[in-house]
Structure 1
C-alpha cells in the first residue's frame, strides 16, 4: 500500500486532493454537498438533463445552484451533441462550476431506454461527437464517467472516441451496466484504462476506506478516486481522507455527532427544497447516519411515517438523550 498521493490536475484546474465526491442521482444535491463542508477535492452534482436545460426546465435549473466557495462540477446527461453545445454555451459557461462531466454510466432502465447514460457505450461515434461539441463550447475541462461495459461491448471504444476528441479526464466505474451495484468493481479493467489513457484517470466503485483508496490508486495507476455510496449518511468520510492525506489524525464521530449531522442535513434539505420534499428525500440518508445505533431500523421506520420537519427532529432529539 502506498502511503502518500498527490493533488491532481484535470485540464487547466488543480484539485486540492484526489478524493472526489461522485455524482449520485437522487443524493448529491446542494444539501448533501454542503454537508461535506468542502473537504472533497471536487464535488459533482446529481446528473442533470442537457435537454431539460435546453427547454428551460425550472427544476433542472434549480440543480445548477452552487455553494459559494466550494469546488464543484456539473454532470450532464443526454445524447445530442448540439444540445450539449447549446446548453454549455448559454448556461454552464456563466456558472462557477470547475468542469463538466458527461454521464456515460447511468444504468437506470429509463435512461438506457432513451439511449443515454451507459447505453452510449454502444455508440462510440456519438460519444466522440458529444465530447467534441463540449470542447468547442467551453474552456472548462470536460470529463466522462463511464462503466466497464454495456451488454457485451466494452467501453474502451467509447473511451478512445472521447480521447480522440480531447476529453480531459476519464472516470471509470468498474462494473458492467448489467451489474448495477452488484458484484465488485473490476479494478483490473480500470487499470487497463489508466494504462492506455494519456489523460488523468479516476477510479470509482467500492471505495469505503482511506486505505482502500490508496490501494486502488497504487494498483490501477489512477490519480484519484470517486467516492459515492460510502458517503451517504457519512459526509465526514472526506474530512477523514483529507486529514489523513495531510498526515493528520482523525477521530471517528460518535453516535451523538452523527445524529446532530442528520439533524443539520434535514434542515438544509428543507431549506433548499421545502419542508415536504426535504423531509421525504432525507429518508434515504438516515441508514448511514444511524448505522450502529441500537434499534436503528425501527427508528428509521418511525421517521419514515412522519411528514413534518418538527416530527422528525423530535425523534432525533429524543434519540440524542441516550448519548448524553
Structure 2
C-alpha cells in the first residue's frame, strides 16, 4: 500500500483495459440515479492508494453495500477480454455545468468572498462575465493566438455562455458592469450528438488592457516549469468535487500557446493521487487530490454532453463560478472549501 496521496501512474496497458471496462460499466450505470461519474485509476483504502487498478464509479452518497437497494447496487467487478477487474465506489455529488446564478449562491453558502475586484492588468483567477448572456466564470491563463500572435485569455466556454448563445464578438467584462476587457474571439459549441473534446473560449485583449501571468491577489504562484499546468476546470459538484479538461487538449483545440512559456516546459501530467491546486473566482485558493482518470459525468434530468477524458478531483476543490480556472500540480491536497454537498 502506498502512502496517502502519493501519485501513481497507470501503464498504457492498464489505461486501455480500464477504458474498455469503463465503457462497459457506463451502459449499466447511466440509468442508476445514484451514479454521478465513471472513471478509472487505483483502488483507495482509508485514503491511501493501493496497487490495484480499477474502474471507479462515483455515487452521490456512498452507503454500506447492504444498505443499497438491489436495483441500485454498483457491480463489484467488470469483465474485459474474459478477465474480471475490480470496481471501486467513491462519493461525489452530481456534476453540473454551472452558471452565474449558481455561482453567487454557491459562494454565499460557503461563506467565501469571490474575487470580484477590478484587476488590471487582467490576471488568471479573476472573475470574468459575458454581456448579454450573464454567464460568469474564471480567467484561466494568458495565451498567444497562433493564427495572428495576439494576446488572449483562455477560459472554459461555459464561463462565457457557450450553452446560452455566446459567440465571437461577444463582450467580456472583468468583473462585470461597464468594465470591458475584450471580445470573444473563438468559442467551442457543446454537442449532444458526439463525444466532446473540450469546452473553451478565447478572449482577445486590447493593448490598453493587457494581462499578466501573475495570479489574482497573488493567492498562488504563477505558471512556471516548476509549477506546471494540467487543465482547465469544467464541471462542478455541490460537494466541491471537480472535473477538469486536460490543458494539452484545450491548447490544441483553440490553436494557442501559453504566454512566455514553451508548452512542453510547463505542461504537467495528470496522475492518479497527485495533489492539484487552483485559484477560482468563487472559491479562491484550494488544493485537493486527483481521484479519477478518463472520467465521464453521468447526468440525469439535464441536457447530456458526453466527455470521455476528463480528470476528477476530490471534494472541496471548487464552487460554481470557478469554471475556466487553471488547475496546476501542487499544494498539500487538503485546502478545501466548505460546500452544501
Structure 3
C-alpha cells in the first residue's frame, strides 16, 4: 500500500467526535498542552475526502468539574461539547481549536468515542458543535435588553429543587425574531419553546379548570407562577390550568426584556426595541416557518456591554 492509499484508508475510517492522540496544538501563536488528547470537530463528510479537504479541525479534549459537566451535557455551556454523554467523560473545548494535516494525522492513534450505531449521539454532537459557530450575534444596543432574562435563566438552570428551576428545565429553547435588528424601534418576537408534551393542546384536553380562577394570575410573580406549575406537594396542574399558567409565565418573562446594566440609559439602547411579543409553544407545534425566521437566544453567550461611543450608543466590537 503506497502513501496515498494509506491516507485514503485512514480518512475513510475517521468520524466527527473521534479522539486523536495529539498532546499539543497551536491556538493562534500559543502552544497549548492537551493531556487528554484532542477531539475531531470536522464534519465526517469532510474527513473522508483527503485530497480536497487536506486538514482536520480539532479541539482540545478536557474533563470538567461536576457542575460544569452537567450544564454542558444539557447544552447550557456551548463552549464544551460532550462526546460520550457522561459527567466524567471527555468534552471538546471549542475555545481551544486548531487544525492538523491529514497526512500528519495518519501517524496518530485514533479512538472512536461515539459508536457508529449511535446515530442520535452523533447528531447531537454535530448540532452542538454547529451551534457554537452559528449563534446569533445581537447588535450591541440590543444586548442590554436581554440581561435580566439571561440572569434569571442562568441562575435557575440546573436547579431542579426549585419550582422555577424545574420550569426552566422544561424550556427546550428560547428563540427570537425581529423585523430588523439593526434599525431603531425593532419589533421583537420572543418564542418560549417547551419540551414535547409539556404544553397541553386544549382541543385535546378536558376542561378541568374554571377560567374564572385566573383572576389572580395577573398579579403573580415569575416565582409564584412557577410554584403553581410545579408545586412541591400537590399534583401538577393539567389541561387549561397548566396552559394558562405557562402563558402567564411567558408573559412575565417577556416583561423583563427591558434594558438593564450600565448602558441601559443610553438613548440608542432605550430606543433599540419598540415592542416585544411573546409566544409559548410546544416543540412539536413550532412550525418550520417560525424556526426559519427566528434564532436561538444563547443566553450564556450574550456579549458583555461595550464602552460608550460619543454618539450615545454602545461601542462596536473590534474584530
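We did not get these values from a lab; they are worked out from the coordinates using the rules stated. Note that the coordinates shown come from a computational prediction; the quantities given were computed from them, not determined experimentally. Cβ atoms are built from the backbone, for glycine too; each structure is taken alone.
With mean projected area of the Cα convex hull in nm², for residues 130-169 alone derived from the coordinates and found to be 2.7, which of 1, 2, 3 does the value describe?
Comparing all candidates, it corresponds to 1.
Just checking, which of 1, 2, 3 has the largest value of mean count of other Cβ atoms within 10 Å over residues 154-161?
Biggest value here belongs to 2.
Starting from the value 41, 21, 12: which structure in 1, 2, 3 was semi-axes √(5λ) of the Cα gyration tensor in Å, for residues 50-161 alone calculated from?
2
Of structures 1, 2, 3, which gives -8000 when helix-only ellipticity at 222 nm (-39500 (n - 2.57) for each DSSP H run of 4 or more, over all residues; to 500) is computed from the coordinates?
Going through each structure in turn, the value belongs to 3.
If P(r) over Cα pairs in 10 Å bins from 0, in percent, for residues 138-193 alone comes out at 24, 52, 21, 4 when worked out from the coordinates, which of 1, 2, 3 was used?
Details: 1: 24, 52, 21, 4; 2: 21, 56, 21, 2; 3: 21, 45, 25, 9, 0.
Corresponding structure: 1.
Looking at distance in nm of label points 7 Å out along Cα→Cβ at positions 66 and 82, point out which structure of 1, 2, 3 has the largest value.
2
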